[in-house]
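Structures given as structure tokens follow.
Coordinate-derived values only; no laboratory data. Keep in mind that this is a model prediction, so the values were computed, not measured. Cβ atoms are built from the backbone, for glycine too; each structure is taken alone.
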Structure 1
Amino acid sequence: MSIIRIYLKADSIVSGNIAVTTNINITPIVNRYTATVVLGNILGGVTTIPAQSFTNDSGTSVAANGLIVPTSSGYYNIFINGALQRGGLTTLSTANLIINTGLIVGVTVVIEVINFNTSASSTSVNNVTVTTIISD
């Protein structure tokens with residue numbers, strides 16, 4: 001008994017589109033800290049202000065190692081007696097702020113840290129049709 005094989009040709013056409021909608025949310029998170037320079041902060045032409053010398057916007061003292069630092073997408077500003085300082089003159093860590101110059105006792109220093117929370121969501125709508133024609 002022989003095997004019967006059917007040979008058919010199939011051509012498919014795909015048409016349509018896929019619509020994608022993406023929503024991106026970026027929310028700034030701002031933390032500000034204020035301190036007054038005291039004699040013990042100044043040593044060898046450098047001013048180092050420890051975290052516990054600062055208060056936050058609520059007037060609450062900051063704990064040791066409690067300063068918020070910028071994330072990879074964030075940044076910080078330093079104001080000395082209300083004047084914004086140019087970048088590169090300071091180093092901020094959770095433990096302290098180091099200012100690469102000796103300030104005067106009684107000067108007010110404000111740290112402003114801006115970080116960003118981001119989220120994104122996408123939705124797609126499929127409007128694709130496939131037409132297949134089979135012939136011999």
Structure 2
Amino acid sequence: MRPTPAPAMPPAGFAGRFPTPYVAVIFTSQRRAPDPAYDATAEAMVTLAAQQPGYLGAESARGADGLGITVSYWADEAAVAAWRAELRHQAARDTGRLRWYRHYELRVARVERAYGWDEQDGSADPMQGGAA
């Protein structure tokens with residue numbers, strides 16, 4: 001049995017599934033006090049990232065305590081480097097360090113394997129009989 005294919009439309013909040021390998025940029029941050037300007041900038045960065053060559057998608061969550069994790073997915077390291085060099089993204093990062101974040105960690109990883117499960121697939125393990 002092979003891993004199930006990606007659903008036609010991933011559930012809200014999920015980026016979907018992409019052919020491997022690809023690059024994941026994992027940004028974990030602790031916010032200071034809430035700031036409406038942060039929300040507007042974050043939304044603008046999501047829109048801008050989606051326009052960049054090699055962008056595949058993103059997933060993001062933030063708790064009431066201000067701890068957030070955003071994972072963006074990119075076709076390759078060159079796409080990640082181009083996003084990092086994007087001037088509006090640079091300005092947002094600078095503002096984040098000055099105004100919005102207490103602390104953050106950024107990790108870049110190569111995704112070699114990815115699979116998922118959905119309730120419509122039944123209770124079987126999606127990797128049963130497939131490569132681990």
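If distance in nm of label points 7 Å out along Cα→Cβ at positions 46 and 62 computes to 1.1, which of 1, 2 did it come from? Only structure 2 yields this read-out. Starting from the value 16.7, 51: which structure in 1, 2 was Rg and Dmax of the Cα atoms in Å calculated from? Answer by label: 2.
Here helix-only ellipticity at 222 nm (-39500 (n - 2.57) for each DSSP H run of 4 or more, over all residues; to 500) was derived from just one of the structures 1, 2, and that gives 0; the source is 1. Using the calculated result 9.5 for mean count of other Cβ atoms within 10 Å over residues 22-29, pick out the matching structure from 1, 2. Value 9.5 for mean count of other Cβ atoms within 10 Å over residues 22-29 corresponds to 1 out of 1, 2. Structures compared: 1, 2; top value of distance in nm of label points 7 Å out along Cα→Cβ at positions 54 and 118, i.e. the largest, recorded for 2. Say we calculate mean count of other Cβ atoms within 10 Å over residues 30-37 for every structure; which of 1, 2 gives the highest result? Biggest value here belongs to 1.
Which structure, out of 1, 2, was distance in nm of label points 7 Å out along Cα→Cβ at positions 14 and 102 calculated from, if the result is 3.2? Source structure for this number: 2.
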